[in-house]
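Derivation of every value follows stated rules applied to the coordinates shown; laboratory data play no part. Computed from a predicted structure; not experimentally measured. Cβ atoms are built from the backbone, for glycine too; each structure is taken alone.
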Structure P
Amino acid sequence: MMKNFTGHHSNAILQVLWDYVRLHHESTVTAPVFPVLLAFSGYLAFCIPFTLVDLVGHRLPLVNQYKIRKSRPSVQMMGQCLWQAVFNHLVYVLPAVGINWLWRPPAPLPATAPTSAQFLSGVVSCLLVFDFQYYVWHRLHHGNRWLYKAVHSIHHDYMLPFSWASQYLGGWELLTLGFWSNTTPLLLKCHPLTTWAFMLLSVWMSVEDHIGYNLPCSLHNIVPWGLCGGALAHDLHHQQPNTNFAPFFTHLDRVFGTACTVPANCK
């Protein structure tokens, strides 16, 4: 009875939230640029706290003890990453959004919200599919010298990751990530609420991968059995680029022999 009550209660909360969105913000959430603004706003919001940590963390022993590397990003480095992200969105993403809108106008919003089970399973499924897509793409671009130099190498300009560097990407790479972020929920027939939650969570996990801190509250320290890679795994990828290709989870690197947890053991 308690389990059913909790499930019904969760469903009711999602329906109330969805009704509010439909009644008060339908024109906003159906605008072609809404997914872009949502993801980019999430990127800004998630990076700002870690910017403060990077600027003053060395004065706070409680925080500084979790720093993976001693080096810290400068304000100039942060600004360069932010400008690259803005440039990419203006030059590549917004035109792509316009083309997509002409090709496929937004569909009407559904009347009902997803159930809690549909919401959670949809978010996890999208993350797993995206993780696979990027693992294949990432490994291919590290394995081909021309692709690496032409497309992906800009992301490795910084050997020591920090939050803003999560979107320090070339235009083609950002378009690829955006394509998967938008089409994967469509292929899995996800509800818009599920899609938006997936997009924000994927941005958060990407930022967290790059923060350069092994914080106790990070997902890889909360999710059991080492299923999430997190900042430690991605820091090792920037040190040993032929390892830890998956963006979020660890199972693909383990299966295909590209996992690395200790620098000395990385090939």
Structure Q
Amino acid sequence: MNDMFYEQTPELHTAVQTNNTDRLLQLVQAGHSVNSEGVDLVRPLHEACFRGHVDCVKILLDNDAEVNVRNIDGATPLCDAASSGHVDIVRILLQRGAYVNPPLLLTSPLHEATLRDKWETVEVLAAAGANLNSSDCHFGTPLHVAACQGSLTCAQALLRAGACVNSIKSLNTPLHEAARRQDLPLILLLLAHGANVTMRNNNGLRPIDLVPSSTHPAKQVLLQWEYEPRDLRHYCRLLIRRCLGVDRLKYIPELPVPKLLHQYLDFL
């Protein structure tokens, strides 16, 4: 949102931008449309969600603001709330019927949250049924985004929720992206979740081939995982999680097994 456009936006937008709830209610009661268009088709609800103005969001929704309205870029209010990491607003929008997977978008709320390292929002969206493996036109899946950005916490949240560790974008996996960054913690996380160390991208390169430094520890780790078999615990965990399936992974803490087994299955 660009402050230089304030003077070009309808009065309702100004009330939302300044979080003036009294003025907002006054304008709504006077008949101003809660779905009025500002610059780039930004509606008051977009503004409120982006800025984290919870009370304004509630007022707008209570007065029939369109929860899935799009701006000129196709972004919905949920995209704006997700990108800003306003978890409370994300929850409100989802309760009010916001699409967690808006159709025909170049990106998704989950991509937006991951791109800006908002791991709590990632968890909420994943629990609400966000498509963990949807691919945007730039990065690929949300896990690719996390790998490209070096966001360990978002990657952890996505993988715990069941994101595919070997998803591809131009045959690059998240492990390719982490290797390119020489991001050892992220590389180890992906490997623990079953990342394929021998997969080649569209240039025929394995993740190890993308580690720029020949002496970086990431090179040695990838080499070990390529040639040394893992222990049985590693394969058992992956198999159990695969058998549970994405829809049931969230119930791991409720399984009637010891807490240590919960932690083992959830990579905690």
- [ ] Tell me which of P, Q gives 71, 45, 27 when you compute Cα extents along the principal axes in Å.
- [x] Q
Task: Answer label among P, Q for the case where relative contact order in percent (Cα under 8 Å, 6 or more apart), calculated from the coordinates, equals 23 - done: P
- [ ] Can you spot which of P, Q the value -20000 was calculated from, given it is helix-only ellipticity at 222 nm (-39500 (n - 2.57) for each DSSP H run of 4 or more, over all residues; to 500)?
- [x] P
TODO: Name the one structure among P, Q that distance in nm of label points 7 Å out along Cα→Cβ at positions 72 and 200 of 4.6 was derived from.
DONE: Q
Task: Which of P, Q yields 1.6 [distance in nm of label points 7 Å out along Cα→Cβ at positions 152 and 184, calculated] - done: P
Open item on the list: Suppose P(r) over Cα pairs in 10 Å bins from 0, in percent, for residues 48-191 alone works out to 13, 44, 29, 12, 2, 0; of P, Q, which structure was it derived from?
Closed with: Q
